[in-house]
Every structure is written in C-alpha cells, then in structure tokens.
Structure 1
C-alpha cells in the first residue's frame, strides 16, 4: 500500500518523529513525506517513552548478552555483516525482560454463532519492537542506521529459546537486506526508463523529479506532488500531464497520479476520493489548477 494513500494514524507519527530525530539521510525525505500528507498526529506520551527507552538501550548495548553470545558477535571480524546489527542485538538483550517489549503468545478464543461455535486464534498485541526499529534510524541512537524494520518481533518472543530467536533474527535480516537490494535495483531501472521517456523535455522541467518521487513512493495525488516539489496546483498539473504524455503515468479520478507499469500499480483500499465524489473532486482540482494558471499569468503581466 502506498504510504501516501493510507490514513493509518501511525503514519503521521512515524514521519514526524523521523523528520525530527532521524539521521539526515532519513530526516529529509521523512519531512518531505510529512509535508505531502499534511501530517499532524504525533506519538502519544507512552509511545514517546518507549522510544526513549529504546534509544537508551542502544547506547548501553554490549556483546555479552544471551542473544549476542548466541550469534557469536564478540568473535566476529569487524567487517562481518552481522556486526552492523550488533548494537541492535545488544539493545534486545537489555530490553528482553522489559514488560513493554516482551512479545507474548496469543490465545485461542471461541465465538458462539447460530450455526455453532467458531474457534479462532487471537494474536497478542504487538510490543515495543517497533520503537527499537525506529530508534535505530535516529541520530540519537549513536549507531550507524541500518535497514528499516531489521528486527523481527520474534527476537522478543518469550516462548522461544535464545537460539531460536537468533535464527529468526538472521533469517529476517537476510530477507530484509535482499528485499532492500531488489527494491533499489528496481527503482534505478524505473528511474532510467523515466529519464529516457522524458529526454525531450526542457532541463528546467520538474517532471524528472516528479517521476523519481512516484517511483520511490508509488501512486500519489496531484496536491501531494505540489507540496513535495513546492509547486502550485497548476505547476503540479503541468508535470503530471508531462508524465502522462510520456506514457509513464495515468491520471485517474480523484486527482490521483498512478504509474502505468504493471509492477508499480498497488491495489489501494476504497477511499473517499475514489468513491461517488471522485469526479467532483477531480473537477474541483482541475478548476483550482486553472485558477492558479490565471493568477500566475496576471502576476507576470
């Protein structure tokens, strides 16, 4: 799902926190995305407390804890790939017994229905693993940030042995690294395709920047494109149509700009602007773009 087209309340909080606390390479794009979605909802006090606890654990991490020993971190060469997650592993060892980070087992439940009882498994609510993953991307963590989401919840599972947790961590890290590499390779290939398709445009055109943004984050709305590139609605409309003429995107109802490549299209949940009001929203957006053009023209005159 495109991060720009979901209304998950956690999205705003994560983007705003990373914009404030992330390393520069992460803070800048997080601030751009926060501006694009007009993010306003921040973490609650209890969530901020978890983040603070995670950051403190990262500073105090060592290679003498149970998980670090199971992974053999102390005996690895300095350039070994697992050394990049050593601070995170040390933090897991510190936080493992913390009540807000321990992952509990779910439980079986039974629903009484007219046709008979229905048995189902109810998963335990997630613990604070998300906070440690987020803290790893922070300049306050005192470590070189790795890939986002590099720690699986399994490392905090109370029902697993330390060896099982170590194996789950290594497997998850390998999967995350492989997915990250594949995604970057695909992004580069799609960017190259866009540059070729837009070769005839003026060097001053912003369509190349718009395409790079779409390749990175997926489908977005014209107003979000305008916020990201610092353009008016009219300016964003011009770039969107340039991409459409190049065959890179399709302009659909609700002001959405959607990539035409099948691999880029992401199924989105039903949202207001894609429902009965879609055409009205698109018409209003187009009218506002026309007004912006007239205002810009009158300013130049």
Structure 2
C-alpha cells in the first residue's frame, strides 16, 4: 500500500527499504518450506493462479465498466500475471525446477546458486521477459528460493544467526541494519524503487548487471538480519499472521483494488494514518484461519486433498 503515497522523500526511502527485502525474504521462506513434491504442490498452486487471475479479470471488467459508464474490453492473458500473482507463477516454475536443484552435496548447492544468479543476470539482457510469465522476476528471485531451500539443512544464515554466537550476531546485525538504512538515505535521490522489483531489463543506466548483484547482496543481508532477530518464543498473533501469509498476500490486493475505485480514495491514499490503519486491519483480518481454509479448497482433488 505504501506505493500509493510514496511522494515525499521520507516515504520514498521507507518504500525502497521495504522493497529491498520483503519479496526476497518471502521467497526465501517459501524455499525453506518447499518439498520435492511437484504434483502435490502444483495441484494447489496452479488452481489458485487460475482462480485469482480470472477474479482479477472480472474485477477489472466490473470496476472499469462502472467507472466509464459502459462495458470495457479486458485483455485476458493467462501468461501475464496480474499484479501480485507473479508470485504464484514463480512458485509453479520453482516447483518444476526443484527436482533438478535438489541435492545434499554442498559443492553442487553452491554451483546451483551461482547458476541461478547467472540466469538472473542473463535474463536482464532480454527486454521481452518483463511481463511474459513474469520470467524476469522469476529468474531474479530464484537465488532466494534456492538459498531458502538449502537453508533447512543447517545453512549459513541459521548457523551464523541462531546457532553460533547469537549475541554477537545481534550486535553485528544491529550495526549492519543502521548502515544499510543510512546508505538508502544517502543515495535516495539517485536510486530508484524499480531497482528491487526484478522487472526491469538492463538499459545501461541505473539497471545494470552489477546493480542487480548489489540488490541481491542487500536482500541477503536483510534476510540474515531478520533471521537473527526473529524471536524463538511463540507469539500467538505473529504466529497466526505467519502461517496465513498466503491469504494475506493474495486477498489484500483485491481489497486495495476496490478501494482505489471508491469516491473516498483520495482521503485514504493521501493520509498515512489511514494507510497504517488499513494495513494493520487487513493484516489482522485476512490472517483469519477461515480465509486460509478457503484457499485450501481451491485445489485439484486427486493430488491436493489426498491423504497419505
């Protein structure tokens, strides 16, 4: 929601900081909990993608038709994910690739991570991948998915964040976080928010192969910081939000889209107080277990609902 009011220098810096880690961390966690069960996983993800893509087409048609006073034409392209649905497309591709990258050999893991980064850089030179199947974003964020998947067997982040010298890690990451934030403030005028989207092709200006690597480094540093500071004690509210993240992610954009067509939209999207209130309300409301159960019903029965 912050993208709707990122007009001041202060908010712009906050936007860049959030976008520098929130999707990399989300995909890292997705990789951490991923399993090599392509058919079982895809039986849930693929139907979700189709249903929400159709829902977005329907919402766009209704809202645009109401706004213009007559039916409007909607371009229905299933291979071009709408808004946040690129994440589901990414999960589909990642699950199909996971059997190829699945290995216990540490050298092979390092090689696969380096290969994923090479793919993320190569894709940046192709201007035709920005929208089709969200391929630019998918390849850009693949290193985070693989890093998360490999992390579950005692990877770098957990070892140096939780297991070895946790107190020293907290002190180090505290200074690191301050340094990163200070860096964003210093270069805010010459940087761009799109640098962290993973959608832009390299153009020889701001978007280059080395700025993409820099964005990766910043994101991985943030992931380490988050792992170090994640509490080990159970906090019920945080636990509920965490386990129902997918329902929050998919449903909040529908609410925001509807609000953007409301007569009072300017009051909402121009007031940071309203933004924060709605953000907290959506996070808590959409984390209700009922929404997660509803999403689980959208599945291919043979795979998705079969018990082993």
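Overview of values
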item: Label whose coordinates, when log10 I(q)/I(0) by the Debye sum over Cα atoms at q = 0.13, 0.15, 0.16 Å⁻¹ is calculated, return -1.03, -1.19, -1.26 (choices 1, 2); result: 1
item: Ranking 1, 2 by relative contact order in percent (Cα under 8 Å, 6 or more apart), the structure that comes out highest; result: 2
item: Label whose coordinates, when percent of Cα pairs over 19 Å apart, for residues 90-209 alone is calculated, return 66 (choices 1, 2); result: 1
item: Answer label among 1, 2 for the case where FRET efficiency 1/(1 + (r/R0)^6) of positions 146 and 202 (r between Cβ atoms, R0 = 41 Å, to 0.05), calculated from the coordinates, equals 0.55; result: 1
item: Structure from which -17000 was derived, helix-only ellipticity at 222 nm (-39500 (n - 2.57) for each DSSP H run of 4 or more, over all residues; to 500), options 1, 2; result: 1
item: Which of 1, 2 leads on distance in nm of label points 7 Å out along Cα→Cβ at positions 34 and 186, largest value; result: 2
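Readers should treat all values here as calculations from the given coordinates under stated rules, not as data from a laboratory. Given the structure is predicted, the values throughout are model-derived calculations rather than measurements. Cβ atoms are built from the backbone, for glycine too; each structure is taken alone.
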